[in-house]
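Presented below are the structures under discussion, each in the form of structure tokens.
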Structure 1
């Protein structure tokens, strides 16, 4: 089976004054369709830059990035945008919802850019909100009237409406309490298992990473560990540094 993500010697560097900063340093990585993978590492380790490349928000300086078998390393900005619209779903720590529109209208937004007719947008958005666990009575409310967990459910529904091949989640529980974080992670697990939806998640939280299948650790721009969850937590007991 063709991996959904394959990186070969992936490198991203930046110029900072007279210094060259290597944020991602010759990374090799593979993720199969239907996997749920966590990326961990300290601030500045390269994990966010790597996610930006995977999410077609940035392109590598060198190396190869294959998405579903297609080399997208050097495609144009318009081509990257088309991939984001049709094949990727994004979930962020801060939800990134439009404040003056309802939960239903927020969930509809990605379909406007892909030309889905209004009635079909409404139907698919309502179905996605229910799948994400937001009760129908909340569909007409703006984000300001929803709890943090409810807002994240709207964001997850928004990520689902165009039937993406991959969900990219950046610290999706970072703004939530422990109980709500567990509920959101169980939702990600359910979507991964019921839809066979591929999920790649950045997190600083060990308890959150436990919900995934693999944990990939970054340090100084390199992958220093790639283990299944059980092996990872056996090797790094609670309190140990990443």
Structure 2
């Protein structure tokens, strides 16, 4: 019988993970939707991520390796013929992490049985809003991953900013994975253009103007309500609000 692994997108899901589901859990503790994601090889990539996380979130570089990289190393050590259940939501934050994990696992050149576990309808962007019974049902409804050759390309295309090719691939697999195209389109829309600061910042500007407040909690909750596709946490939203204030964009 093959050994079972569960790769979870964040510690909050680990804390609520149903005890009756058998297997080893490994946690993706990253926010690859934000910051420097360049690197000619894995060593340089993790070094750049450690520097970004340290400078942005104030943690020690060695903590990044101990807390985050150690989990990726566990993924790379998963043995041949294991069953890997990937618990990822549909939003951009989770999808980028999902693409990276698939790419990382593919480097092992091992035979795995891959399954994707997604939140139920109505909870597409949040396992956290689901009960234990609902999480169990989500697991029972897991889907065996197909088109792995295409899924494995998504990370490098995202990393290199190849928007045309990544969109083309997303359209090819849209019937099976419609959430991939949704996330990619949201990513493209967050990029600044001649008439836009990028969809997330434009949305935050409207929220601040609509609600006539600078209270972070109020703004953050409304942003999550209006733009769940991004899956941004408070740190990402806080950084964008600071940009808006620094550049006086609401005046």
Structure 3
């Protein structure tokens, strides 16, 4: 079943007398349970596509079905509600509140949920932090956590509303090689449990841990390739740590 269906998506920007065609009639399907990476050089349109997928920007033309609902022409209020309910965001810079604990950080999306909260937000916060291996760090501030642990908090926050998919924008861009493997291992673990993940990255070695690589250029998809044998981030992390200890 397709979680994401884009048909004829265009995004144009008017800069004075110049029209910039950032996305040019793009079609894309992402099925439930996929782990997809989107790559491309600067100016290829991948950031614009990410903004459209994340309901941070609206297409100039075309349709966007998210979880079966055509949302391309939704008003701003509906867009905000869809972002909160349907999409979990993970950013390169973590975007955690510095004076707020891990548990309080992951609960933030629940505060903006229309129609009130479902269940106990603290209980749900503990559940998602335990799911990312931070059950013993509930009350730590971001400054008391490593970069990899901070990104785990951000991933837990993205999952708290049980979104249709997680959208990750360069999630390893600020991490060293070991922390990168930690985060990719977690993504693979979550994906194995059925969570759909779409990740924008410029690093081929990171994309190699996903199941499908989409490459963009000049506002269009130029290749869409299944990864026959994705890397095993957990195994690579264990091997790296063994070499480091030798």
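With Rg and Dmax of the Cα atoms in Å, for residues 22-133 alone coming out at 15.0, 43, pick the structure among 1, 2, 3 it was computed from. Value 15.0, 43 for Rg and Dmax of the Cα atoms in Å, for residues 22-133 alone corresponds to 2 out of 1, 2, 3. Starting from the value 3.5: which structure in 1, 2, 3 was mean projected area of the Cα convex hull in nm², for residues 110-149 alone calculated from? Answer for the origin of the read-out: 3.
Every number here is computed from the coordinates shown, using simple stated rules; none is lab data. Computed from a predicted structure; not experimentally measured.
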